Structure P
Amino acid sequence: MMHWTPKDILMAMRQFLDNNSFFDSQLHRSYWDDKSLFWKYGTMPNRPSSGDIQRYRYFLDHAKRYNKILLLGSTPELRDLLAERYDTSKIFLMDSSFPMILAMTRETKRVNPKKEIWIKSLWEEPNLPSEFFDIVIGDLVLQQFPPYKEEKFLQQISNFLVPHGTFIMRCRILDEDIRKMLFNEVAAEVIRSSNHADVECMAATLFWKVYDAFSNLKTREIDLKKAINTLKNIQKNYLQHPAIDCALNKLQTSRKRFPFQWRWASPNRDTLTHMLSKYFLIRNKNTSDDYMDAKLYPIFFLEKKS
């Protein structure tokens, strides 16, 4: 008889959830329903900065067609940006969490919900016609998927778009240089370089640097246990700072409550470029300069391949 260790049971549960679309969908919706209560307290880089929005606007202005625009998610900054186009475009919003849509509506400044068409659906499971949208836009959308679902998602977006349609998105890429440093030095650099940022912003930056440093380069899966222990050691023996406390809390919460959601690191630059190039022409890309590590968050201007 096979002896099941706690680790074996956990791995079996993960595999079951990963392979079962119903449970995956339910967990995803539950995650964002819960996130709707706290998302307004988020900051860069998890939310687009004013510099990011300037670049989104520039790319929108250079799209060939803009009659029908699909926003992935409910990002209030992007909804406010698209509100500028009510007179020229039909604005569609697709989100699987109705509480998230409502919560983000309260965070907008210029949006008129009556001029948006809301679609309650997971991005990878919509009942939408092919070649319907001129533009699809979304912020950090690729990181909502595990590595093995990324290409399917990109293919789906390509299918939504009219011939030569436009896909605009901000992505995060892996910081490969971080592995050349001791992580206590990385933590110190985040705090030293973020003198004018709030604790939440520092913690968010540190959180993603942990993912860069403690992930398997082949599978991109994060070793959360090692990451948490490393931060605890830094906190105890090297550097005490509220940002480290906050990042540690984020990691522990992710491990306990959302292991299905935050298990993977970002793709590196070459991997991302290769994936995008299968379905799109990379017409342009740019990065903001108004928050730490903005260079790791390029915004892509993509054209559907014919």
Structure Q
Amino acid sequence: MTLIGIDVGGTNSRVGVVSSEGRLLARAAAPTDAARGSAATIETWLDLIRRVLDESHANSSDPLAIGIAISGPVDINTGIVTNPYTLGGWPPTDIVSPFRAAFPGAVVIAENDANAAAVGEWRIGTGRGTNRFVLVTLGTGVGVGFVVNGKIQRGRNGDHGEAGHLVLDPSGPPCYCGANGCWEVLASGTALSKHLKNSSDMDSDHHLCAIEQAAHWTGLALVNLCAVFSPDAIAIGGGAGAQFNLMEKKIAEMMQRHRRLVPTDVPVLAAQTGDDAGLIGAALLAQVASIS
């Protein structure tokens, strides 16, 4: 079976052919550009699949399993994604059926991108060997995935929790979610870019100050996650998470401050799978679906 993973973010989309062990065999990417509308964007994803299949020299007679990791609320049963915020005002959209039509007989599943990335990082990255694992992706938004004993921790209807919208500063800036001062509006890559853009001082000291501020809020959010979930390990990934080396000290300070009662003495590490966690996790989830 040929495994395909698709990771759709608000900024970029990545597609890869993945081995059954989680090794990336071929990869292609393109801007998501969701403002073009769902049909055009989905056609871009289909073109990327054709490209990586050609590059990997996959056997055309092999059955396909396609996993789509996408930002925002997604119904894993129907494949309908509802995310007008980072997907350019899309209405609720069925993202599974076009793939089944283009590749008859393929197993196709949709999953929240934070969940898929957590599975990828748990399987081949910093989460290996843990029973309770958290992956935080600091990108266009803030995504958080929880893996317990190898399975995604879901809500009562199979939905994905929105830990990126934990309210950390009620007097903080407004977020599209309707709250003020949530984690995403304070510490995502979008928030960091906005902070720097609105400042007249663009020197390296100010840049570091902005990163430390994001690290402060991220550290506080992790304290809250530890209080509720008590994980074995936490990994930080995503585009803004690539600057983890600049955030690590401040995050550690925040967690140390709250260690008296909350179990914050857990490893907080840089994610090892980088930008590929989502597509690897999506492909591996599709593999599971193909044999279940």
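State the single structure among P, Q that was used to calculate helix-only ellipticity at 222 nm (-39500 (n - 2.57) for each DSSP H run of 4 or more, over all residues; to 500), giving -14500. Write out the running numbers ahead of the final one.
Details: P: -14500; Q: -11500.
Derived from P, not from the others.
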If mean count of other Cβ atoms within 10 Å over residues 99-106 computes to 17.6, which of P, Q did it come from?
P
Comparing volume of the Cα convex hull per residue in Å³ across structures P, Q, which is largest?
P
State the single structure among P, Q that was used to calculate distance in nm of label points 7 Å out along Cα→Cβ at positions 243 and 283, giving 3.0.
Q
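The numbers here are math on the coordinates, done by the rules we state, and not lab data. No experiment lies behind these values; they were computed from the predicted model shown. Cβ atoms are built from the backbone, for glycine too; each structure is taken alone.
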